[in-house]
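Asker: In structure tokens below, several structures.
Please treat every number below as a calculation from the coordinates, not as lab data. Bear in mind that the values here come from a model prediction, so they are computed numbers and not experimental data. Cβ atoms are built from the backbone, for glycine too; each structure is taken alone.
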Structure 1
Amino acid sequence: MSKTIFITGASKGFGKLWAEAFLKRGDRVIATARKISDLDDLIATYGDLVFPFQLDVNNRSEVFKTVKEAANATGNIDVLINNAGFGLFGTTEETTEEQARAQMETNFFGSLWVAQAILPVFRKQKNGHIIQISSFLGLTTLPMLGLYNASKFAVEGLIETISSEVAHLGIKTTLIEPNGFSTDWSGASAVQTPSTITDYDPVRNAFEAAGSNPDNWGIPAATVQPILDIVDMTQPPKRLLFGKVAYHTIHEFLNQRLQEVGEWKTVSLAAHGH
């Protein structure tokens, strides 16, 4: 049975790849992009299955207007894939105020506005599925990505909370937590902070060396079947890591955290006071 999928950031990267996959199998896709002309190729290929909208997720009123128009045009929305976002690379100290605010505006507040706008639709339907694209860096951190890490930590807390608030209404949530993939996230879509403080050169060099290893980057096409499967699941996971780097990193990180929690159990319990 075909579904109606609302995808933000559908003009490139995961958004476009997944939009095409849904369209190929006959689903309807509400595709949004900052420039609606970037969706022309999808429209040319898939015609009436595509519902194109120009959308800047940073603009809250525009988000609410677009979601309302999309719901009216399609009659229902089954799934939201909240995908819009970008990477900000550089040290935390060298990040400008403008860059820090822009990172949080798009990655966190943009996700919040879209979730807030879709929830009335899902509540009325008594069903719906929010799939939020996060990152394994919403669970742990890497240097040189401080504000990006922070934005994804915030997104994780947001979606976990929404999940606890809407489960009784038949609404599901899934956090997708990829490692790096060979999309333009680290290329054309990326923003770079100034890099003038030489004290950070060893950190920069180590980060660049890790990034130059092709084995650390996932193949985007490999995510297509998993995202199709998640959309079709009756009981989808609340969070799912995408990629072997994400899996192994988080598995080790959580084991280490549990060990540390256990080591400080006595102090933690004593701090309660009774």
Structure 2
Amino acid sequence: MAWISFDVFRSLGFADTQVLKPDDIFRCREDISNADWVLYPEYWQLNALVYGLNARVFPSEASYRLGHNKIEMTRAFEIVAPGHCPQTLILANTPENAQRVWRDMLLPFVAKLPKASQGDGVWLIGDRADWERYLQRSDVIYVQEYLPIDRDIRVVVIGDKVLSAYWRLQSEQGFYNNVAKGGLCDHGAVPEAATQLALHLARSLDINHAGFDIAMVGNHPYVLEFNRLFGHHGVEGGGRAVRDAVQAYLLEHSEPTGPNYPSRPPRRLQRVA
């Protein structure tokens, strides 16, 4: 086993793992190219690692691509789980489209920035003033129906298994369930429909390291989004449990087999003067 990691904390305690700083990608090209796994690179490194060095990255390339932008994420969700997505409109931010959305969406509704996490870049639109403020913040209109919930479910998937699932209760300020926004964790029983939806999305889209946010409206689960890098606060066993699950998955998939990792001969880089 020989792994390269670009995140010392998420790979803490991994055996035979060399930890690099992101800029070391240029200095350590041969080591990276010959590694069994390259762990937790930054998004800007992805193309160079996958296409330039033939590296096998974890989390998966799909976890990076879809997790980087809510627009791409939502479109993928709508393809593989169309009955489990809130009504969503994604349009260029033009006066015509803004007026159309204002006419067609029921109040209140949710507006988001395409790239944000931890509850940032998400607003509840209750009146025209809220809407006008949002339109000044984004080049793209991304809105969803408001679901009548006061909690959601975080489902943590490592590989193709659920590691943890727990409720996130709404914060005192209302609307937000994110722990970063004051939401509280509740480890009461979680409906199987929520975990099964998260697993279906992960397996269908090759997402192997994610915290899925699932809302239950009655007995019906809706997917809100997923985070490729998620907090460990609500996971029983915390960061250690996540790291153990990741390490077990990497060991189990130590050989690049299957449709997502086609076999290819290792490539030795020639040093460039």
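Asker: Given a value of 2.6 for distance in nm of label points 7 Å out along Cα→Cβ at positions 161 and 241, calculated from one of 1, 2, which structure does it belong to?
Answerer: Corresponding structure: 1.
Asker: Work out the source of -7500 here, i.e. which of 1, 2 gives that when helix-only ellipticity at 222 nm (-39500 (n - 2.57) for each DSSP H run of 4 or more, over all residues; to 500) is computed.
Answerer: That value comes from structure 2.
Asker: Tell me which structure, out of 1, 2, gives 0.95 once FRET efficiency 1/(1 + (r/R0)^6) of positions 209 and 233 (r between Cβ atoms, R0 = 30 Å, to 0.05) is calculated.
Answerer: Source structure for this number: 2.
Asker: Out of 1, 2, which has the highest value for mean count of other Cβ atoms within 10 Å over residues 89-96? Display every interim value, and only then the final one.
Answerer: Numbers: 1: 16.5; 2: 12.9.
Structure 1 gives the largest value of mean count of other Cβ atoms within 10 Å over residues 89-96 among 1, 2.
Asker: Further, regarding this structure: Which of the displayed structures (1, 2) returns the greatest value of distance in nm of label points 7 Å out along Cα→Cβ at positions 65 and 169 on calculation?
Answerer: 2
Asker: Follow-up question, since we're still on this one. For FRET efficiency 1/(1 + (r/R0)^6) of positions 49 and 249 (r between Cβ atoms, R0 = 25 Å, to 0.05), which structure out of 1, 2 has the highest calculated value?
Answerer: Top value of FRET efficiency 1/(1 + (r/R0)^6) of positions 49 and 249 (r between Cβ atoms, R0 = 25 Å, to 0.05), among 1, 2, belongs to structure 2.
Asker: With distance in nm of label points 7 Å out along Cα→Cβ at positions 17 and 33 as the yardstick, tell me which of 1, 2 scores highest.
Answerer: By distance in nm of label points 7 Å out along Cα→Cβ at positions 17 and 33, the leading structure of 1, 2 is 2.
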